[in-house]
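Rule-based calculations on the coordinates, nothing more; no lab input. Bear in mind that the values here come from a model prediction, so they are computed numbers and not experimental data. Cβ atoms are built from the backbone, for glycine too; each structure is taken alone.
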Structure P
Amino acid sequence: MTAPARSPASAAALALEALPRCPLCGGSREGFRVLTHRGDRFAGERAVLCVRCGLVFLDPRLAPAALERYYRSDTFSHEVRGADRPTSAALAYRDMRAGRRWRQIERVIPERGRCLEIGCGAGNFLALLHAAGYDVVGIDPSTGYAAHARERGLDVITGRFPEDLPHAGGFDLIFMFHVLEHVPDPLAMLRQVRDRLRPGGLFVLEYPDVALAARRRFLPHTYFERAHLFDFSERTLGSFLAHAGLRVRQALREQAVPPYDRNVVLVCQVADLAADAAVADGSPAEAERLERALRRRLRVSAPLMPLRPLWKRLKGFLRG
């Protein structure tokens with residue numbers, strides 16, 4: 001019996017693309033070292049490391065059309081956030097995370113200004129900024145999450161940055177929490193951020209640092225996610241920022257237990273583009289050290305992989 005053919009939509013949703021070169025240093029595919037093909041929701045993807053610079057990324061990964069569909073259709077919200085609209089448990093968790101971020105950065109940002117949050121979700125952090133007297137705008141691709149933020153009285157656009165954000169002046173502060181690793185072209189995104197900053201403005205981003213994760217005693221293969229096209233270290237992300245004309249002014253780390261121990265907040269400002277020529281994209285020695293650390297943690301965690309579904313169900317139950 002012949003299996004039914006997939007619809008064009010479902011075929012597009014699964015389409016993958018291979019990268020011809022490392023997105024950071026331009027190294028050839030011969031320098032890609034496969035770390036795992038057993039990541040979270042992987043369907044042909046592999047997590048690889050570039051031996052020239054140490055960048056960790058997916059190859060192959062969702063193709064541009066599939067990636068667009070993944071976010072615009074709310075598939076991401078269902079897979080990663082659990083629903084196309086935030087539940088009460090999700091809102092409580094996001095309020096907790098927003099409060100931690102606010103306490104972490106409130107001392108290093110100006111007291112007033114026009115703010116943009118890219119990937120604002122349900123508006124939990126935006127609401128804190130608004131209550132503190134900032135002029136806020138947010139953008140998020142999830143229809144349900146963006147709608148919830150607007151129901152809270154926040155100015156939030158449903159769409160993706162920068163294409164869906166109207167050109168209506170610059171911003172004193174731009175925030176991006178756990179977004180850049182989802183973006184297929186981080187350098188282009190960061191250049192757009194730089195261009196939207198007003199003189200003296202700050203860019204604040206939070207990301208999960210793969211080098212910090214490599215220090216854990218256990219690192220499951222599912223640490224690597226289908227939605228995370230990149231897994232940055234402070235060194236590789238710093239190179240992308242420098243190439244985009246942004247300079248790290250301050251790095252903040254949480255003193256917390258997993259999963260928050262891997263999170264790093266970078267406070268950035270516009271740099272002199274002339275410094276771009278001096279940017280070092282990492283070294284083979286650094287890449288080798290990171291590869292060894294990751295492989296060691298993945299190898300230790302491999303026997304626990306069968307317990308991962310049970311652990312995920314337990315976490316979902318505890319969150320309500």
Structure Q
Amino acid sequence: MLRFLQFFFFLNITFLHLGCNINETKRNWRIINANKTSHLYGIHFFDKKHGWAVGSNSLILKTDDGGLTWGTISQPNALFSGPINKVYFSTKNHGWVIGLQGKILYTTNGGRSWVKQNSNLQSGLLDLFFTSESEGWIVGGNGKILHTTNGGGQWKQQTGPTAEHLWSVHFVDSNNGWTVGKDGIILHTNDGGNTWAHQDSGTDQTLLACHFTKLQRGWVVGVNGLMLNTNDGGKNWFSQTHVTRKTLRDVMFSDSQNGWAVGEDGLILFTNDGGQNWQVEPVKTIEHLLDVHVSKWISCIVGAHGTICIRS
């Protein structure tokens with residue numbers, strides 16, 4: 001499982017193909033190298049000041065000033081060995097991190113200390129999403145899906161129709177959610193995960209991230225520059241004109257019009273027209289960019305060798 005994760009974290013495609021709808025923008029990103037010895041796999045902000053980044057070597061970083069400065073708040077090696085894949089905070093104090101071998105840690109004090117939560121799994125956990133302080137989902141290796149309604153006091157396994165790795169999960173409310181993964185898999189639920197059904201992605205390539213701005217409108221990105229979008233909640237998925245051949249690791253929108261996708265070799269794509277056109281945003285790094293968090297307050301991207309790109 002670890003080799004599988006490392007393969008996709010550092011997958012390297014050697015050329016960039018620019019389509020007719022690509023232009024470079026003049027937006028400025030500030031580059032921060034918070035910890036060059038570790039790779040950063042996940043980023044989450046609760047508000048415009050409080051954010052967390054996680055990565056290899058059980059690293060957890062925190063900022064209290066909107067990403068201008070970062071400090072190591074904990075390396076919970078006694079509880080968590082190996083990489084931390086993702087982080088999510090439902091308040092500025094309550095948060096979760098996940099990793100290999102089914103590991104889940106929970107904090108009630110902003111990350112100063114952590115306790116284990118029981119997943120009853122040995123599979124790697126790859127992404128998590130909460131719709132409230134109490135209800136959330138985790139997805140991971142071998143098609144595993146976990147669900148909690150009490151903030152992780154108890155995680156229950158949900159039954160999905162696949163045994164393939166699931167790389168990303170996103171919900172628009174407590175009922176409607178999607179998860180995507182290996183071999184072009186897209187699963188959708190309209191009952192909070194009690195049942196999951198396949199949606200036809202039209203591809204067998206690995207899908208690495210999904211994001212929805214509302215029930216009907218969503219995006220998926222993956223290897224070889226793959227970008228899909230839907231206007232009907234995933235009943236139909238359409239492949240967008242290739243704006244790159246580089247693997248795209250994550251996609252996120254701050255509203256219905258403004259979105260970012262990030263990937264290999266410092267690639268940042270931006271749209272301000274709801275995904276009809278995507279532009280390259282120049283950034284002074286060639287490190288692989290692995291996760292993005294954007295909101296009305298802040299935009300932050302993390303990647304290999306401790307790279308943090310920030311704009312507020």
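When Rg/Rh (Cα atoms, Kirkwood Rh) is worked out for each of P, Q, structure P gives the greatest result. When helix-only ellipticity at 222 nm (-39500 (n - 2.57) for each DSSP H run of 4 or more, over all residues; to 500) is computed for each of P, Q, the one that comes out at -10000 is P. To test your reading of the models, identify which of P, Q gives 19.0 for mean count of other Cβ atoms within 10 Å over residues 104-111 when calculated. Answer by label: Q. Assign the value -0.33, -1.28, -1.35, calculated as log10 I(q)/I(0) by the Debye sum over Cα atoms at q = 0.14, 0.30, 0.32 Å⁻¹, for residues 88-135 alone, to the correct structure from P, Q. Traced to structure P.
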